[in-house]
Structure I
Amino acid sequence: MTKPSLTILLASPRGFCAGVDRAIEIVERALVKHGAPVYVRHEIVHNRYVVENLEQKGAIFVQELDEVPEGLPVIFSAHGVPKSVPAAAQARELLFFDATCPLVSKVHREAERHEKDGRQVILIGHAGHPEVIGTMGQINEGSIVLVETQQDAEQLEVLNPDNLAYVTQTTLSVDDTASIVKVLMRRFPNMQEPKKEDICYATTNRQEAVKAIAKRCDALLVIGAPNSSNSKRLVEVAFKQGCDKSALVQRAVDIKWEQLEGVKTLGITAGASAPEILVEEVINACKNHFDVTIEEINIRDENVVFRVPKALLDTPTNKEIH
């Protein structure tokens, strides 16, 4: 029986960003330098495949610092942590490595600077996301307020409308954030903006890459975790571009093949914490059901690299050893 034809439009850039690469490398280098186990507070990045892979190498993932035994190293996740976390680690004299993405750290420093200058900070982001918890935990509670939607922005009450600044979560929808900022700027025209966009290059690039293919697709799959903010935004972007059959899948096993019946053109991308091996897995699964032709649509090249902490620079990763 002949398989139906399927053209896969492969979005690029997709998958791992520099901050995710660095965070995983920090765990791998720490395991080599200090031996297993190494503790990690929260998922190092939002991807089960990555977490399970590191668990097999000797990483132990915990929710809170008090689960880390005395004398063992601990790593903070790429999403960033409130200031209270490293302070608690120092109080217990724990050896810790901070895998916070440098672009998240940039937002932390902005919030601190605004508080120091006496401004109230408006944080645009999603309540409960680890990055938002981390950013809000950089400064005093009364100095920062969270805005999630345009409606929040319309109803926001502030201490002094002429003494405000805003920062954003790094993994938001570029278009939705622009709409929220527009409302805030109309209401508070003297509000200070970030000198450089807070939404990170990887989030922006992956959203633009989806926009470049979505209108041509009958369906689109985003490979990523359900708790991954940047992955969920990619599904939303595809929907807004008119691709109604857009779905988030963690792995090939999650694909609902009946929903791809009659689909001639399938878009595939991956969130910034999803490894390329999972993209290959999905493509191979498609080949079992369809006669596949692949067309890669690359909107720009990424060459950003972030260095690991100095204390780990002289240590090879497991990858380098094998």
Structure II
Amino acid sequence: MNTTALKDRKFLHLAAPRGFCAGVDRAVRIVEVALEKFGAPVYVRHEIVHNRTVVDGLAAQGAIFVEELDEVPEGAPVVFSAHGVARAVVEEADQRKMIAVDATCPLVTKVHIEARRHAGQKRHILLIGHAGHPEVEGTMGQVEPGEMTLVETPEDARTVTPPADADLAFATQTTLSVDDTAEIISILQFRFPEITGPRGEDICYATTNRQNAVKHIAEKCDILLVVGAENSSNSQRLVEVALRAGARSGQLVADCRAIDWAEIDAATHIGLSAGASAPESLVMEIIDEMRARYDLQLDEDALVEETITFKLPSILSDGA
């Protein structure tokens, strides 16, 4: 008997590119190589990336995740997460003679360098980002208190009051919505025509590519699933982008077990993407489960091919 004929037909539209970006891939590899080089345990300050599957996998290999450096023994190897850290954290690790390995995404490091440059030129910096996010905390920690003001929303941009007569610059968190950020920047540039922007786009290439890929498929989707963690900014933004671009519904799901299958049962066209810190294995598990449940027709139309890679820190080379 042909069991396929008894299954509902579903059309699965895969967004591409999706999932791991070069910065996340580098950060995960840094922890793995640090474990090979120094042996377990290797301490990691904060989640290396915002994904429980990735964190649990590294913990099983001997990584110990901590919130602050006072949880790390003096002289032990410690990895800073991909989101970046404040300068005070780097100085504390140095004072306590820790073997510090910086897994900060190079695109976040670029924002840090720009922030320090602006501060050195006595510009007050308006940072577009989300309060409490590790990347924002790390970026604000590049300069002295009072040298940077956080702008979270268009309303903030309309009402922010920087120091009188200060030269101004703006920077952005790298994982924001491209469209939301463009609106905020436009407001700031209208209010402060002399404001200085970054030399290049702060929002990272992977964030932009994943948002464009979701926009490309959203309008045809009854529901669009984004694989990612609740505390992953870029994953949250993908759901928002999908809904604005025409998807009738959107879900952020940690993995296959988190899916509301009643909603999938009621849909015909389903979109699927993954945030930059979500491994492809989680996407494949969802596809396999859908194939088991439905007569699945799958299409994938990659908008761009990502070829960027980042080198590991020199401290992890054989001669270090």
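Highest-scoring entry among I, II, by FRET efficiency 1/(1 + (r/R0)^6) of positions 20 and 220 (r between Cβ atoms, R0 = 25 Å, to 0.05), is I.
Among the shown structures I, II, from which was the value 5.7 of distance in nm of label points 7 Å out along Cα→Cβ at positions 68 and 268 calculated? That value comes from structure II.
All of the numbers you see were taken from the coordinates with simple rules; none came from a lab. Being a predicted model, the structure only gives us computed values, none of them experimental. Cβ atoms are built from the backbone, for glycine too; each structure is taken alone.
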